Structure I
Amino acid sequence: MPVKRYNWSMCDKLYSYTLIIAEKPKAARRIAEALSNGRARKCLYKREVPYWYFTDGYNYYVVASAVGHLFGLKTNEHGFPVFNYHWAPIWEVDAKAYYVKKYYELLEKLSKKAVLYINACDYDIEGSVIGYMIIRFLGDPRRAKRMKYSSLTTEELRNSFRRLEPLDKPMIEAGMCRHELDWLWGINISRALMRAYKLVTGKRISLSAGRVQSPTLIEVVNREKARRLHIPVPVPSLVVQGKIGDQVVSLELISPKPKSFPEAKSIAEKLRTVGVARIIDVKYKDEYIQPPPPFNLGDLQSEAARIYGYSPARTQRIAEQLYLDALISYPRTNSQKLPPTLNYKEILKKIAGIQGYRLLVEKLFTETSGYLKPRQGVKDDPAHPAIYPTGVKPTKLSADQWKIYDLIVRRFMATFSKPARVRNLKAVMIVDDIKLSFSAKTLMYAGWTYYYPYIDVKAVKLPVIRSGEYVKITRVAVRTSYTPPPKAYTKIGIVKWMEANNIGTEATRARIMETLFTRKYLETRGGKVTVTDLGFSIAETLAKYFSKITSVELTRKFEEYMNDIRMGVRSREQVLDEARKTLLKLIDEYMPNIRNVGIMLAISMGVLKPQKKCSLCNREAVVGSNLCVYHKEALENLKSMYNEWKKVLPNITWRQYVEKIAKMKNAGLWVREVAEYLTLSYQRSV
């Protein structure tokens, strides 16, 4: 039955009501429908912004929503350092947020007649701050309560409403502190960079740095530098194949490992001459792979990237849509644990009614005999459990939404299943003093992989072999492999690094990472992350002049401080006071170098020409050299790694080595550029 709609004027006569504040309109609608048994009346403020009202026969209730943060931090001071700020409507801070104003106006009007305020925003640090700021500036925190829920199902919303709690002051304080710290870090370091640029060029430019953003950028830059300075070293190896029964299989050389190509050729010749290997040991071993824990946000983002190639931000956005449709629990959680109070059987029965899942649920009930005990992970979250499907039947899901929903449902089912059993075979064989091995594995019992089939164990047929048997060697070849460069970061890799180093939060990591791309510090090529010239310059500046403030250690320390605030063992003012002192000290150290920073930034953006240009790029050449700092380091690497090449290829000359490096795709970019430059100079000299 369609909801009746009323304009603001029809509901303006309401007074003495409880105002329930949700984080987003879709959540507000679900809360209103759940608490009113579907009888809530929808109104439109200015024919556009929705809110709902209903009565339980004794009291009136109004449900309205924000659209994320309605307040942000602002200062009226110019220059830096700047430590004075105040909270202001968000559109005064960010002109792009002007659309928020009408939601603000509605809540301002509704707050005037409210006798009780309920913060029903998402139960996390951000939701606590969003609701509190509305109540603080538009209402009265002394007459406020908190709703806590992990899903937008009717049952959970009603239970939450029956168990209203006081405002979660420690979480609010921690959330406000996070915003204030990020603001202090961001505005002061960003203004320091922009002042340096303007001092040299006379031009204004938008540059940014951040408490979590900057150490993340420096980490990616360090990885990219290692890749661009990488020199592959040749490694001699053998490709050996043998015939076991009717199967041709790959054999691995265990010993001796050749240290040079002459040694590798000698081993290969012996294998060809003898032609057969005798099996001296055979082991079959069953390995039990335990079910995975239920998803937290990081695990969901990681699996969606691995299986579907989705970016962390895309996965988080889709998961939040599913949550607002009451299809899954709150996704921005670190927990890998499901609460024992959750009715697992009832949820699975509802999932069985969704097309494609009935047979899976029936099999799970049969396998477990109805005894459902999830495998819990080690990570926990004080606010929310792991992500789980609610059992609400989805309608009109997009292809992307369905893929993420299906991952969550299958992972949920897998946690209740039995371990998978994999049989491993390893055979060791000898040819004179040469030892080889053959390894294979097969899936013997699917267990949880039946429900969550994203594991790479194929059901291959293992050969039957015994000690004393002989294996015919069918192929032997000497191969040259090269040491690989460090792996390039992917977007999910950056988020997982942030998680592993305990910087940022589940809610903010993907957004912070995307900011680095928006600012053009990073870019993607072929799904891999690379660094722009501007990104290198910003990172180099931060590492040189703000090394302490952009370190992982300091960022992690303040994360721990904010957790202390949540636990009630440290005050927000204590943390902010330490941040101010740290910033002041570092800015004092920075100021004497501000012109050098401006020159470095201007050159990286092509606005200023270097006094002495690097022979290979547009960067400033190092004093006493015709190369920039990066290409100079690449040249030094080339020289030092020549000795490593000679250990494997004793007869290779320096020129042959350089010419080979110049053509190698897996050599670092800066190394190749130096090698190409040297090769051209050799050719000119002939």
Structure II
Amino acid sequence: MSETIQTLLQESRTFPPSPEFIAQANANDPKIYQDAAADPEAFWADWARKLDWFEPFDTICEYTPPYAKWFLGGKLNASYNCVDRHALGDRRNKPAIIWEGEPGDSRTITYGELKDEVSRLANALKALGVGKGDRVSVYMPMVPELAMTLLACARIGAAHSVVFGGFSADSLEERTNDAQCKVIVTADGGWRRGGIVPLKSIVDEALDLGCPSVTNVLVLKRAGKPGDLTNGVKTPAYNEGKWVEGRDIWWHDLVASQSTDCPCEPMDSEDLLFVLYTSGSTGKPKGITHTTGGYLTGTMATSKLVFDLKEDDIHFCTADIGWVTGHSYIVYGPMANGATVLMYEGAPDTPDKDRFWRIIEKHKATILYTAPTAIRAFMKWGTEYPDRCDLSSLRLLGSVGEPINPEAWIWYQEVIGKGKCPVVDTWWQTETGAIMVTPLPGITATKPGSATQPFPGISVSVFTEQGGKTEVTGPDVTGTPTGGFLVLTKPWPSMTRGIFNDPTRFQKTYWSRFENAYFAGDGIKLDEEGYLWLLGRVDDIMLVAGHNISTMEVESALVDHHAVAEAAVIGKTHDIKGQAIAAFVILRSGHENHEGLVDELKKHVAHKIGALARPDDIFISAELPKTRSGKIMRRLLRDVAEGRALGDTTTLADPTVVHLLRDKYEASEG
């Protein structure tokens, strides 16, 4: 940690907001930070009252670490706040969702139409026996019906558990069983780079593995039959799966005939809204839980102030709803504000590398929220692609998922924003629910690569290994630069309420390192001007293309292969993805390295976990560097993979192992 902090680049360039932007900004008075810090509960209560409550709350917050409860006594419904209150008012005919599919088909759905569709779907789920307190597994492509499914579950008080459509059958089965989901909502397939992701057949495989709690599968027809035309594009051949009568039900057969009248279930502020699984250091995914009132308050407030949301904005968040960014900043945050969101189904390089820019040009998007991984890929592809498109509608740019390097930040600001758009680089997590560290675009002078300061009402502390602590609540902290661990000592409304059915793991994972404090797992630096710099993970969670992947998960998948005896996995620096996965593997007795084995192992990991976890590099070794107690020294493996001088090897049982490994690795790289 200390080496990382010492070698962090220095960045002195600043970009203050323009007078024109300040004049129209939703937040343009720095006093917001002081007021929120003086009374954070009052700050959050003011935002909570901007929601519609069936019954008002009487207590703002109760906090006994590690658990917080917010807005107690209040009853509300997330679907009502994101749909009905707009559909029943002046926004009935305003577009809620503008959607574009990869083949070029598109739809616009107004808030009035969205209310009807969500109500029909909610009634369909009720017809399948889903009710308040049940869980629904969602495994879908990026189509409007995915957002509708979240809102329909919320409408009837069922918690959704969305599984990213790139995950494997094993991953879907594990998550569905952990949450004990009653129904799986899926599609026959979804488009990706000109092909079809066979979602229904993957669901079939997951159910064959065993999901005893699942009674029905609701299937949206998206891909259709091979040879069908979508916007003139033929559906390619794909595995359509099998049809199990009585279990599997077509969306169009059940949903279309339902009534558009479905009253919203009054939910306690602390009632479960969703479970979303994220990688865990033990290999088993963690079911992060979020409740209704606090999560909705946090996402609504941050959407309004961080993105400076206006009535005529078109908000393009490029994340998949399978990740928390899509939950918070495609569905709940923007829609609680009555915004128009832009959704895209496919890949950014299909049919060409200008696809995002064509979408922005076509639909006149005003806000773009994407990941540094994507920005670095755009940089690699060159300026010719954005330069051929009209991006003049953009007025604000956002970054999410991992720390953004200054070069990518500047490229984003100059090439995509044409030097006129504020860049809001945001830090937050699945566990925090909403943005925690960010500029406010009408107030903050930004620095390339820095997420700047905590959002008003949020307190971030920098804990050092020597026991020091510096609290940051806004832009007023200056003094001696310090680096250490990002720790949160005070509650916030959108914080996770725990790991689903595993309070012991919740305590151990997040609250055991520092007393009565949430350790986010990230390193952080505070510079002399009070700006925060995120340094990435400090544990064995890799941040690959903006997504957390556990080293243990990948190691377990490798060892699952019949030829592998032992595996050690690390994340190494990658120009595009932030981190790439590198694996060191020892083969079982009787198995030898052969041509094609490395590719076979990569495919095996992708099959067991999903394509995101496919290693970039696999190195077959006779030994791994281990301590005398048998612990693999991954720190030294990172040194090898990064080409750095080897760190301290005195604790190794056999120090020669790592030197031999380095020599072999360098020879293979050369």
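A short reminder: the numbers here are calculations on the coordinates, not readings from a lab. Keep in mind that what you see is a predicted model, and the values were worked out from it rather than measured. Cβ atoms are built from the backbone, for glycine too; each structure is taken alone.
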Fill in the blank from the handout: If FRET efficiency 1/(1 + (r/R0)^6) of positions 222 and 486 (r between Cβ atoms, R0 = 25 Å, to 0.05) is calculated for I, II, the one returning 0.05 is structure II
Handout entry: If mean count of other Cβ atoms within 10 Å over residues 30-37 is computed and equals 17.2, the structure in I, II
Key = II
Exercise for the section: For mean count of other Cβ atoms within 10 Å over residues 510-517, find whichever of I, II sits highest and give me its label. Expected result: I
Problem - Which of I, II yields 80, 71, 35 [Cα extents along the principal axes in Å, for residues 150-477 alone, calculated] - result: I
Practice task
Tell me which of I, II gives -8000 when you compute helix-only ellipticity at 222 nm (-39500 (n - 2.57) for each DSSP H run of 4 or more, over all residues; to 500).
Solution key: II
Problem - Among I, II, structure where P(r) over Cα pairs in 20 Å bins from 0, in percent as derived comes to 14, 37, 33, 14, 2 - result: I
